[in-house]
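Read-outs throughout are calculated quantities, based only on the coordinates presented, and are distinct from any laboratory measurement. Keep in mind that what you see is a predicted model, and the values were worked out from it rather than measured. Cβ atoms are built from the backbone, for glycine too; each structure is taken alone.
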Structure I
Amino acid sequence: MAGIKITTDSAADIPVELQRELDIQVLPFPIAMGDREYADGVDFTPDQFYEALLAAPQIPTHAQLNPYQFTQLFEGAWKAGYSHLIHVSINSKGSATYGNALQARDEFYEDHPEARDTFSISLLDSRTYTMCYGWAVIQGARMAASGAPAEEVLDFLRDWLDHARILFTPLDLRFAKKSGRISAAAAFVGEALGLKPIMTFEGGESKILSKVRGEKSVIANMVALCKENRRPGTPYLLIRGNNLEQADKLLQACRAELGEDPALEYPIGGVISINAGPNLVGLVYRV
């Protein structure tokens, strides 16, 4: 058997070089921009997408991954001889994608009952977004490549997803308010007073942790929250969009207060930038 196949979707924001290095199969969300459809993370780089997003007369939309796409994924891995497929999905409270994966798994085993004893499909609902689950997928792929058994990989993934925290601030709330998918941002008031929300996701739902005045306060408060709550000795990740100046300020503040560099600094992809806006900074860490 070929071992464990690790898969996820493009909202995990795993950089392409890591996808290739670790053989992580990423299903791209379809993005409609004008009269054209694009594959998230395939047809453009994040920075190219930010430019297109800001120039678009209307905010692009993205669709869910449908059961057929998962059926193709499962069929391909089974025929390739894998004994396990582990898929970590975008938050089920923000997309029907996870439910479609569950449906496709049931249908796969109905069509291939002989696969039940030799090919295991594990589907995990991340209940979150971006590298808050993408990092778990990366580490799970490394474990699988080193020969760890599937249950050990699954235990790690579940533990990370139960304890990972994301902090983020859309420095420009236009996209978050228009998309409506981040309900806490859509309901936020205070921009006229110069207030910015520091947000997270808990149990799949968006939540405002604090409201601060000005971008400088965003960074100071975000780093303070991370310093207070991060589990000692665990990595943290730095999230950026197109605001390189604020991303660098966040990096410098993290170095000063946390005493180490992030394990990864990465740009958000198309799905995340559509819903949160490209002008965003944030942190991911384990509590």
Structure II
Amino acid sequence: MAFWVLILGKLSEKFRPYGLVAPQLLVLLIFLVLPIALIVIVSFWQFNGYTMTPAFSFENYTSIFTARVYLDTYLNTVRFVSLVWGICLLIAYPVAYFLAFHVHRLRWQIIWFVICTIPFFTSNIIRMISWVPMLGREGLVNQALLQLNIIQQPLEKLLFSDFAVVLALVHLYVLFMVVPIFNSLMRIDRNLVTAALDLGATSFDVFKDVILPLSRPGIAIGSIFVVTLVMGEFITVRWMGGGQSSSVGYLISNQIGSLQYPLASANAVILLMVTVLFVAAILRAVDIRKQL
């Protein structure tokens, strides 16, 4: 009897790690793997304009890869991602650098960081709509430019354009770039900076050779956040673009609205693959394991 108790005890110890992992794995399978698998399956179905027919057909993928409109939509989405990522990085890095290296007291770091996050206490839709009275034909920006005689008539491209979409996306997601970079900068050993300065390095050399390389994991994590979020955006493109801008997320939303589920699923699969390629490229360029 004691022998079997010992055996069962050893088996329980052996499989204990698997028991701890099982709940997370189950949630992952149910809420991530299973929905993606269903989307992949539906992407091969056929749609005759009225009903869906379970099948195994590449017709949806063929129509996507052969139609010019889809290629232009994907290119426009990549353009949005590139612009938003670049602008977010240009804004986020100086902000994070200032908080990490020029605000020395923890109390003030927390205060300034909370100030940066105050706009994000409201919903995305409210923050997005707040740009309408700013950028409209009779908005504050046009009125100010007219008063200063910089322009003679209101600018039409400020609102309901690609410019408005990019501006709103930057406003929505710049914090997702600030936080990882700030965390990465705070992890840098200040003795490294002091040693570099003692050895005769200039401030620019310290930034280029010490701070920037050590902050690359934070840049990579922020880039992953921004890229994955912007890739699937459709509400911002719809409202701020005014029907003048397009993205894959907006395209999928329209296809779902017209009940073209197989074609929407095929676009979702392709969009997922493109996003994974972007993330893989970022992870290949930067090792973020030190930040995790």
Say we calculate FRET efficiency 1/(1 + (r/R0)^6) of positions 113 and 249 (r between Cβ atoms, R0 = 30 Å, to 0.05) for every structure; which of I, II gives the highest result? II
When helix-only ellipticity at 222 nm (-39500 (n - 2.57) for each DSSP H run of 4 or more, over all residues; to 500) is calculated, the result is -13000; to which of the structures I, II does this value belong? I
The highest value of percent of Cα pairs over 31 Å apart among the shown structures I, II is in II
